[in-house]
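What follows draws every value from the coordinates through simple rules; no lab data is involved. Because the structure is predicted, anything quoted here is derived from the model rather than measured. Cβ atoms are built from the backbone, for glycine too; each structure is taken alone.
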Structure 1
């Protein structure tokens, strides 16, 4: 990472241009109190009465009115080779990032965000949608989840691993996005996941957010 634009000892709430409610934002900010906007998401935050401390992106979506109001908080990165989500993620140094407004809108934007998670495996970023929390699994992860909880695994490349506490164990399976995937598994006890490469996404109900943060050693 180059010198980061945002440095924090606390979690960062990063907001994108997709749907996000005031309630979702309030919940995220109790866990990650510093607020950063990706480009045009600054307009949404202003409409909700919230002032982002930093706005990062190519600035092709933010309105002139928002630019004028937030002039001293804008950090334009004009290149077009990466998305605003990528620009934000590589510009933040924090224990973790909660991403809102990056899921539930356009399919192409959502896929680009998932690709961004894989491309920056050292950044602990959890994408919060209306129903799910999605994140890149580290090499090893322990989760304390309620019996019967839905746990889905989706590979973003070739990867294999082992599991404990799942109804359908994954040992011996070779995962790939064009082959074996692991959606709609179920929790049967304390979960342990191990993978040989940082290419596996974990998708859980959003109510599991606190448990995931504990699994990362962040709560």
Structure 2
């Protein structure tokens, strides 16, 4: 079991500072912590919305992997603190072989999904913000469902069909100011009226910053 929140390796940050470049490294300890706390029944942060991931990850260790990045990335003039991607490789020449080799060197396999987390952010952020970031990235691994909300399984593999999911709500503040809220934003407001399922006690039990510090 991993009762304490994992922190990025100091050597990764030191090397990035020396080279003045972004460095990346596998984060197997982060995956183990996520499995214990988010993807296991009875875990401090267990969320049944992710059970379709848990169903796969406990039977297929090659489904998901985590990596640390020494600093945030920039996309559309915004800082990216975490990124979930469906692992795909460039074709042509040795590109695919080189990229697959990097995955095998890091993890021992080629994952279907890879979540990369900003190590610099995780070094200094609060337990709640850290947990929220991890939760956010897990939600990007979506599962196909039928009209009745039942998970769709592949006829060939017998496993759930997954896809890279977008955000539930994606609007601009100015848009809401000018035109008001739509049904998706209203649903978000209705949910926000309720207390969060994850309490400070749950987070303290699996992150341990209060114990460490």
Query raised in the report: Among the shown structures 1, 2, from which was the value -6000 of helix-only ellipticity at 222 nm (-39500 (n - 2.57) for each DSSP H run of 4 or more, over all residues; to 500) calculated?
Result: 1
Report task. Assuming -0.62, -0.83 is log10 I(q)/I(0) by the Debye sum over Cα atoms at q = 0.12, 0.14 Å⁻¹ as calculated from a single structure, say which of 1, 2 it is. Result -> 1
Report summary line: Highest-scoring structure on relative contact order in percent (Cα under 8 Å, 6 or more apart) (candidates 1, 2) is 2
Query raised in the report: With distance in nm of label points 7 Å out along Cα→Cβ at positions 84 and 196 computed per structure, which member of 1, 2 shows the largest figure?
Result: 1
**Report entry** Test item: distance in nm of label points 7 Å out along Cα→Cβ at positions 132 and 156 calculated as 4.1, pick one of 1, 2
**Finding:** 2
**Report entry** Origin of the value 2.0, where distance in nm of label points 7 Å out along Cα→Cβ at positions 100 and 124 was derived from one of 1, 2
**Finding:** 1
Query - Computed 0.40 for FRET efficiency 1/(1 + (r/R0)^6) of positions 12 and 44 (r between Cβ atoms, R0 = 25 Å, to 0.05) - originating structure among 1, 2 - result: 2
Query raised in the report: In terms of Kirkwood radius over Cα pairs in Å, for residues 4-115 alone, which of structures 1, 2 is highest?
Result: 2
